[in-house]
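Next up: some structures, all given as structure tokens.
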Structure P
Amino acid sequence: MYILMYRWKAYNYRDIEQTFLAMGHRVDNIEQELGSYDVSPEFEQTIEQLIIKNRYDMVFTVNYFALISNVCQRQRIKYVSWTCDNPLISMYHESVFHPCNYIFTFDKTNYLEFKGMGVEHIWYLPLAVDVNRLDAVIEHGADMAKYRGDVAFVGSLYERNSYDKLKHRLPEYLRGYFDAVMEAQLNISGANIVEPMLTVEVLEQLQQYFTLEKSEGSFSDLSLIFQTTVLGFKIAELQRRRALIELSKHVKVNVYSNSDVSDLVRVQYCGSVDYWSELPKVFHASKINLNFTIPNIKSGIPLRIWDVLGSGGFLLTNYQAEIPYYFKEGEDLVCFDGVEDMREKTAYYLEHEEERRQIAKNGYEKVKKHHNYVERITAMLDIVERLEE
């Protein structure tokens, strides 16, 4: 196949592209900053001209872009997308019904939602990891000692969330209500309760203080936007800061982030790390790696989990509904239920080195054998080619 790939800031583009190439496909790339995922006449014209000139077999993106779907529909070319974020506001657009689409989503709840809407060309496909690439980074890492530590967390603390900018404008009742909803969500593992708590009455009041902006063709609504881009990020901040503060009272915690950690007085701030050249070293060299899945991902397994396991790291993560489909808890990875459980399991596995190493090895072997990009891309293209017949 001859593939046009639109590249943006998603981390897994390079692994996907290298897999396409290794499988004998030809890939051209286009990169451009977009102000809107739905409408960009100049960018649409650029893509359209490339398609006409080079006669590609398909256009591929990580995550879904309505404007690219519209171009592909006009040019009668396949548009293949694979999500790594959920929910994607850009998917709540009338273009998802285009027959040119082949949408693959890593979150089964997201898949079932759109399937229930009548979207025919959507499939569930979990994310993957390129263990060979990670092995090479680790094997040639002469500076591995730099990344050693007891407990490591890599990621954002979401301190620049929009809820903090909005809350001072809200009446006392709404502030109290949202605080209670977020507190309840923090005490529930493996389920998202925010959506049902945004009742019609609450949303009617919220409309006075929160402006919903969306493009023509979008069918996203106030509930979806507010629960994800506002409350979802604030919940993630609260969960991560509370967990790291509590854990750092008892063990040494290294935090790798671009976020402000000045209030986390006991953690060791290590700055940010490069995804390609440093992240695998952190995961491999740390005794325990933490994962906190943002609540917007309702059931799926985020990329960080695959990357930790693929680096041979020991993973301690919050529970996600899809984990049991692919991993054995306590054998391939370990899940925690709340801050206290996380603290207790951290202490246990720091003391039981042999057991910890065996779990990390099991997780590594499993993703290497069953959850690599060749397996995933093959499954994806089999569907695309089968429907083409």
Structure Q
Amino acid sequence: MKIYLIGTGTEGCRTLTAEAADAVACAGLLIGAKRMLAPYRLSGKDCVCAYQPEEIAALLKNSTHQTAAVLFSGDTGFFSGAKKLLPLLDGADVTVLPGISSAAAFFALLGKSYEQVRYVSLHGANASIAIHAAANPICFFLLGGEMRAADVCKRLCAYGLGEITVRIGQDLGYPYAKLHEGKAADFTGCDDSTLTVLMTENPDALRYLPSAIPDDRFQRGQVPMTKAQVRCCITASLNIRRDGICWDIGCGTGSVSVEMAFRCPDGLVYAFDRDPEAVRLTLENAARFCCDNIIAAEGVCPDCLQDAPAPDHIFIGGSGGNADGIFAAAAEKNPAAIITAAAVTLESLHRFTECFKAYGAPYSVTQIAVTDTRQIGGYTMLNAQNPVFLIGGQLLCGAS
């Protein structure tokens, strides 16, 4: 069987390329969503409505037709179901024919270039929004599923981005398409269809990856906070992936959580502390820095870690005397997790090194001593901070 995977563009048969139209014409079997198949119901072709990759692959395998076409909305290479279907067709005679993506159609409608855009799919997922809009001059959000334009704008407002420019496109490619433009705060109550895209434009977006953020930019209260220079070393030691899952244990004010969050905009940071005031401050600082990929929870570790997803990167700022239990919880979830712990006493240093030894994991110890300056009269005095030990390594095998 010859199989075509076809991007139908933004409006089915009207936006097919000529090559794709020829492939559809010669196909005896058409598979796709109901909306994709609608123009061909009276064509005499065998039209089968299916959505799941496994179901589509089975239909193709069991078909007696010589030629089949699977129809996808938009472009086959842009947040398309073709990505999951292709591996299931390994060994088959498959040709992929691209189409006009919703992004291409939207930016053409706006008369704007889209080379430097950050693309985020919210179709069927509840991904981070504010951190992308804060860190990128232009973001394109593909909506659908549970997340609507009003929900995106509410999230932006909740994280201090209500004044950035938003453009919303509905039912692109259809005669009844609509385009809305204004501030995010203007659209928190708007209605939209499931075929909606949204663009944010933020001229004040970050042009750098925040590191060693000045201490006075955080809400402090009476909760301990990891100082800027130490925080910088911690996040550097963790080698955080863009899509990584992070744990910040003993999060305090959430200063480390924030710097972690900027390094994993496509991931999540789970912050834990037994002090409810620390959790409150962490959430407040997350909102202050537009980090909607931080989830903070009150609880005693390791008990509160049981329901958390497997971590890739872990910072232990405060163990509450439960270092052994925290390491055990981390090893059970992900034996390859990267861990950095901070110690300000020799007893804590010993406890963490013993934890790494128990798992046969190589580790390093770095002692950081930071000295700032301050002005007293006409003199510049040295102001030393307490030294901090950073113990870091990766759990590569089970405990002995």
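Every read-out reported here was derived from the displayed coordinates using simple, explicitly stated rules and does not represent laboratory data. Because the structure is a prediction, the values reported are computed rather than measured. Cβ atoms are built from the backbone, for glycine too; each structure is taken alone.
The table below lists the values:
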| read-out | value |
| --- | --- |
| Structure from which 3.5 was derived, distance in nm of label points 7 Å out along Cα→Cβ at positions 116 and 348, options P, Q | P |
| Given -12500 for helix-only ellipticity at 222 nm (-39500 (n - 2.57) for each DSSP H run of 4 or more, over all residues; to 500), calculated: source structure among P, Q | P |
| If relative contact order in percent (Cα under 8 Å, 6 or more apart) is computed and equals 10, the structure in P, Q | Q |
| Origin of the value 52, 29, 18, where Cα extents along the principal axes in Å, for residues 68-147 alone was derived from one of P, Q | P |
| Highest-scoring label, criterion being FRET efficiency 1/(1 + (r/R0)^6) of positions 52 and 180 (r between Cβ atoms, R0 = 30 Å, to 0.05), among P, Q | Q |
| Among P, Q, which structure scores highest (criterion: distance in nm of label points 7 Å out along Cα→Cβ at positions 36 and 372) | Q |
| Mean count of other Cβ atoms within 10 Å over residues 132-139 from the coordinates reads 22.1; which among P, Q | Q |
| Highest-scoring label, criterion being Kirkwood radius over Cα pairs in Å, among P, Q | Q |
